[in-house]
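Undergrad: In what follows, structures are represented as structure tokens.
Only the coordinates and a few stated rules stand behind these numbers; no lab work does. Computed from a predicted structure; not experimentally measured. Cβ atoms are built from the backbone, for glycine too; each structure is taken alone.
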Structure I
Amino acid sequence: TTEEINEIFNPITYSKSSSLLRMIESAITPELFQKNIRRYMAHFQYGNAIADDLFRFLSDGTEYDLTDIMMNHWIRKPGYPILKFDGTEITQQRFSLEMDPKLSNWHILLPMIFVTEKNPTGQTTNSVEIVNMKNSKMNINEILRKNPNDLHLPSEVFLNNQGNCFCRVQYIQTDILKRLSSMSSINRLVFANDQWAFVKSNHISIDQYLEFCSSLRNETNPDILNSLLGSLLYLQRVLYPNNTAIVNMIKSLLRDRLNFSFTEEADSDVLRLRVIYALAAISVDQTLKIPKNCNPNYRECYLTQVYLRTKKVNPLIRQYLDSSTSHADREIICRVMARTRDLSTYKRVINFFFSKKIINQDLSNLNAHLSQNTQFNSHYFEHFVVRFKKSFSRNKAQYTMQSIIEDIMSFQPKPEEFATALKNANINEYNRFIPSLNKGREKAEEKKSLRENYKTAAM
């Protein structure tokens, strides 16, 4: 099954492999996929297999040569495609965080799993078509004519039904936003995730993304709301905390969603979403009355509310150092401490970070949130360079320091200047962390691109 595939594959190294197998499963039907997988495993139970063997077995009972499609057109090509659909024509190129014109000639054999969410009979239909876009471009009607179901309307087609195809889809100059309410919740989530990928890669502007968020003001699906609020809070941190358009959109999504009791019980999905609501509200300075005897799930919200009001970090540090405090609670305390809006308090948190009191496994967590405090993080970065000179990293776990340095680098407005400062401070330590600095530099460029995206849209 899809769930078992995702458990087998390492989520970092093999996410593409897992996605491709899920795509095949959708194209040939789950029943045939499972049948062919069982036959494959039984056949090679006591022998060796090569890569082509898997796709040869998966092709049995289908009209497709999956060995050719998957090996030559997917596995041996890096990345995955972005499809652009204007209601009539589909174009294809390789998806990239950079708008590289060289990628426009990239094309791939595509198992297009598309759906008509609404058609003249009122039925929802789902179809699969292996599309060979030899010129990276084709008319949607060419695909629809080949399908036995002649009720498809190009204007009602949603490409990549349920996200089963390993690609992104961008709808250009269509009425897609007006059709969101008629889509299934999973297709709205697929669409939402694509929009977030597009804004990060400059395929759409931040203003266009905000327009999309606005069209989902009445959304009820917790996964979609989680995705929207998470991305908006990220934009708020990356740009600046008082960005009016982003703050207003967060408040708009929260409207009429905060009138619940912080002491009542609810199922886990409801509680998870309410915690997100509360933390999002606090981030945009909305006042919440969270009692001390709140449901334990709101503990982080309660601590943050009290901390921002009192500006006192010592009670949090004492609680962190208490031997009875659990690892989960220590993680919460680290997140809360770094959220201060008072500079003197922030500096005390910096001192705590560099003290010998904090547990090694909590360093990355506190570092991440100190870095995300864009109001004061320049003070933290200055302190870090000074400590780096004194080989602060020597008595820390290598993996922990790699993560910390990559994260700090990712928040630098001028990455090269920060790298030079570290190099001048301690050349030996600098050389140990060059790979981490390079990874962080890539993330810093992404953040820079987002800022430029916003400036361009605002002009």
Structure II
Amino acid sequence: MDNSLALEDADLPALGVILNKKAMLELTRQYLLAKGAQVEHWRIAHRTYSPRESCTVSFAVALRDDARAPLQQGWVVGRLYRTREQAETAYNQTRALVQATDTPANFWQTQVVYLDTQRLVLQVFAFDHELPGLVSATNMQSISQRLAAFLPPARLANPLRIEPLRYRPGHRCVLRYDLGPAQHIYGKVFPPANGKQTFQLMQALHASVDRDALLVAEPIAFFPEHSLLVQSAVPGRSLKEILRDAPDPGAAQAEARQVDMRAVLGRVAQALATLHRQAPLLGPTYDPIDDLERIEQEIERIASIAPKLAVALNGICLALRRGPAASSSTRCLTHGDFKPSQVLIGATIGLTDFDRAALSDPARDVGNFLASLRQDRAHLAGSAAAFDALAAAFVQAYRDASGAGVDLGRVNWYETCALLRKSVRAFYSSPRASTAAALADAAQARQTQLGSVELTKWQPV
């Protein structure tokens, strides 16, 4: 599919500025950086574009003030808004966070600025008006005092070292708290009034699951005033890293690689079946039709910017609505975002990030995982046929381990829906790139295998 477009948005006239890495670096130097601060690295870390509404871009930056000084890592966030009122609200709320803290500015002359003519707000990490708890969560003294009530004194390092790992402005930030040599725990900052349900679900899950079959993080504490969840580490290496680091399978390696990945994916399937069998029946309920309707609303917004892509995506939505029932008489606690980056490979398979966990059809997790594997196909198998064999082996391993099995038609429905969702998100992240079109092509290929059974609305029992 051709998704080429000259990206123009009449409601966001400065869109070309915020998407321009060089232009944003110049604005950062002009308005934010202190005299003498040197930028060693500058790259786009995350983009979220909502057509005709807003655009948020985070830039990972490495700074130093002396050639011999160590680098300081951080982020600068640009937020572009449709109206001045939206931009001024974001600026004023961020400015209040800055004024309420005594954190040293270090490399910055200021930590938030508003460029009125462009309706553009520039923020320095960790001042995020949509994640106000991030300021305290990254304050060494503040977090040490709070953790002292939950950890024995011997486990608290002095000083505590805080390392931000993943940051999506306005949505989540994952932090690592280093307690000492080879000892660390993790913190996750949510938007206000979020995170408590995830914490409670993790408590019940950690108490229910056989740790010889599946490892999940132990929730240590939740601080509601900061929407901060603190949890233990889960040992193992990310399956995504394993896939990405592996050499591309050539003719001489293909067969051995196929055998290796079949064994790994078999273990992952068994761990997923353990989650579905042993997890408690609690949490919100996931409705696939509601999810599909949300995706359709997003596609409507894309249509004004990328009409060809929107037409293709709408065709997939229609096929999904005609496809096999995405509900089932079987329900369980599903992970909701089951993909290689959430799976840790070690002596026992580990699973992280239960933010989207919900009661649903187990086929949801199986289909989501296959959709993510399809993105990494080049690292898994040397041909489409080889990949299909691996995918089939994963599904069969899950069916064998679960005992109750899983309907292949519903698995394919969820895989197609996941690829559709990934295409929409890819457009929001990189509207000029070809990734969204490639994922739409993959979803179209899967939709041809959908049946003709009517989709039924999920009915909680």
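Undergrad: When helix-only ellipticity at 222 nm (-39500 (n - 2.57) for each DSSP H run of 4 or more, over all residues; to 500) is calculated, the result is -16500; to which of the structures I, II does this value belong?
TA: On the way: I: -16500; II: -13000.
Attributed to the structure labelled I.
Undergrad: Here distance in nm of label points 7 Å out along Cα→Cβ at positions 34 and 170 has been calculated and equals 3.9, so which of I, II was it run on?
TA: It must be structure I, since only it matches.
Undergrad: Thinking of I, II, which structure, once relative contact order in percent (Cα under 8 Å, 6 or more apart) is computed, gives back 15? Intermediate results must be reported in sequence, preceding the final value.
TA: Numbers: I: 10; II: 15.
That value comes from structure II.
Undergrad: Comparing Kirkwood radius over Cα pairs in Å across I, II, which is largest?
TA: When Kirkwood radius over Cα pairs in Å is computed for each of I, II, structure I gives the biggest number.
Undergrad: Who wins on percent of Cα pairs over 15 Å apart, for residues 202-305 alone among I, II, i.e. which is largest?
TA: II
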